[in-house]
1. I have 0.10 for FRET efficiency 1/(1 + (r/R0)^6) of positions 170 and 234 (r between Cβ atoms, R0 = 25 Å, to 0.05), calculated from one of the structures I, II. Which structure is it?
2. If Kirkwood radius over Cα pairs in Å is computed to be 28.3, which of I, II is the source?
3. Using distance in nm of label points 7 Å out along Cα→Cβ at positions 98 and 426 as the calculated read-out, with 3.8 as its value, let me know the right label among I, II.
4. Name the one structure among I, II that helix-only ellipticity at 222 nm (-39500 (n - 2.57) for each DSSP H run of 4 or more, over all residues; to 500) of -1500 was derived from.
5. Work out FRET efficiency 1/(1 + (r/R0)^6) of positions 34 and 330 (r between Cβ atoms, R0 = 30 Å, to 0.05) for each of structures I, II, then name the structure with the largest result.
6. Which one of I, II has FRET efficiency 1/(1 + (r/R0)^6) of positions 42 and 242 (r between Cβ atoms, R0 = 35 Å, to 0.05), as calculated from the coordinates, equal to 0.40?
Structure I
């Protein structure tokens, strides 16, 4: 059997498809038309985003949003977009092309101008993830389309190569006949850019099975494995074994293997017929330690009944905080926390993790109500005694894009921002990403001396 081609075929049955991150949805960016100016006048947006101009308190003065430039102080419209001359209301335009788009007010000309800077979208890519790439007929396959880049929304065109088709993003399809089908997906974005991706589906009556003798016993344990196959192209079958203990793979229909360490071994049999169509099967071998009746699942030489991390390899049994949970599995390795509680399920124990309780992720706030009702922020202390709360309108918390509770650290686990600070944060968040980001810094005397909470994002609107 051709080794490289075999490995490619076998990967269809055994390797998970790579998930590409989906592109962010198109955003809406707000620009105020007020006091004879546009604010912000030169926003940078992504291709596919929509800009909404909103007329504020103009004192009765009318303005327009008119696409065009004003070289030398003389403005000329170019008809790419534009509103009427109005003293209230809104106007919006979606920018599906990258570039710089100048605009002006027809009433005030070159004294009231702006530009929309549109950055190009990432390259459109796609991948296909079938839940069953190989199997017998009728093979019901759930397909997932993973799309990255481009400008949403997308349209989908599937060709299953057996006369079937679909326009859904994640269709299900049944393959009734034996054969190999190179399924094609064509994705088209809002700018009419198209990308194509392919995933092979193999429908076969080939099946593999494996026998083991013995299937359990004390270490060291010598085991004989026998592979069997039926269906497919019967001219020849090939077999490869993964013994589940980190040792090198072995090939052959009948192989022997010695297990030196105890534990439950998950053995994988990978087979192929003469056409390199793959099949697979699994077998379990339970290798026991006569001195360790509870077993040693992590193969670190420590019986599970005595292991302070029975599911994680930790032969040294290090336990820095002496709480009974070994460092290899302790969710707060430097602080005594025997219960391993983790309120927000982020992998850090409550005793070393500041957890924001209020406001919850995604809660909406409307800035039109400020400064009357700023939210009260509440958190679990996580073993820290002093805190600083920061509210930012930039998820990166860059300089100049946040307000905080001040240089004197708080000794409580609640803080209500003063109306002035909340008004500033809310107005900037509503005018920009329509979101605010909250993070809390904690300080204590014992290591780790400082720590920060996860970031909580809330939605804010004008």
Structure II
């Protein structure tokens, strides 16, 4: 008899097969997957107890898979596998609901002990119904509160309510700037046409009665004819939870239920209100984060670090280099003939190219490295604990990846660009950050003037 069902997500076939073999030999039913889509298909088919996923993969992060898994079923435990440079990300994942993380390389005993411990905890929770319900509510709410992306929060909040209540369908309505209209921000188990019919009904006959309410209200479905009657024929009631952000009624999370209003228990209503309040707090935090990004160290377009962060990062790396005697290298990078992209396709297309370049760069380097949008079409990369010889290999890999990539392919534009990269290492080229940046910058410009689409290492002073 199987001890439990486990999904192993790992893009590297060697490690994928290794983990699966260890766990199969320990009595578990293991399914191996190599990408996020395949993984979610298995999870959504049901019966999964634990997901084991690498934190860093080419097409998606383990953090993203964690959130999507918890969004579908908060009671699936997630164990992350991380390399040395991604401990900070692993800790962030723990805060988002991961059960534990393991460092590569993993031995068989460590893996099986962690999985066994996780399954023992799940068994204890299953035997205590009250504890299970409380933990599920906690896990669902943690999925919401860990998100700082406003666009994602709409779907996460609605999914959380539906996961808690198991209702038939859901709609997230938010007031527009004028507060005269309600915009559909997310919907589940109902198509957009049907959601629009419901929204009109809600606006015409329900909204005025619930607009200022701070409580969850359950309304019996009115007698309906015509299109609204056909859309809502399978439902008996509407669960209406107000979203109050910064003391302002901002919208409604609405569940379409096949149950009659009197069948909802006080604890169910209390849990719906709790999750809605958690969603409101998350929207407040996301608003604050969005405002802070412009003032802090994140580039608002690419969501990479900005030039302000570069100063801090260089100070940190210089101190670490002096303490450990390990060098680090700065890459200064500029897109070749980028002005032609803007001139030919417009600045909006140019901006999307800059975003795609940023994503490509973060995939090529390690998590311990820093990718920075210096300004315009210039990027700076700090390669931690890396001398100029290794940095040249990394820089050449970046140059080749950019040259081979087809940008905005999904939009049918199929743009090709190249980059010029200059390198300078600390302390070989310079002893302070200003000189180091200037030398790397000059190396980059020398490469552009010589041939473009090149990597150039700054000469070493004798």
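1. Computed on structure I.
2. I
3. Structure I accounts for this read-out.
4. Label of the originating structure: I.
5. With respect to FRET efficiency 1/(1 + (r/R0)^6) of positions 34 and 330 (r between Cβ atoms, R0 = 30 Å, to 0.05), the highest-scoring structure among I, II is II.
6. II
Just so you know, all these numbers are worked out from the coordinates, no wet-lab data involved. Remember, it's a predicted structure, so these values are computed and weren't measured experimentally. Cβ atoms are built from the backbone, for glycine too; each structure is taken alone.
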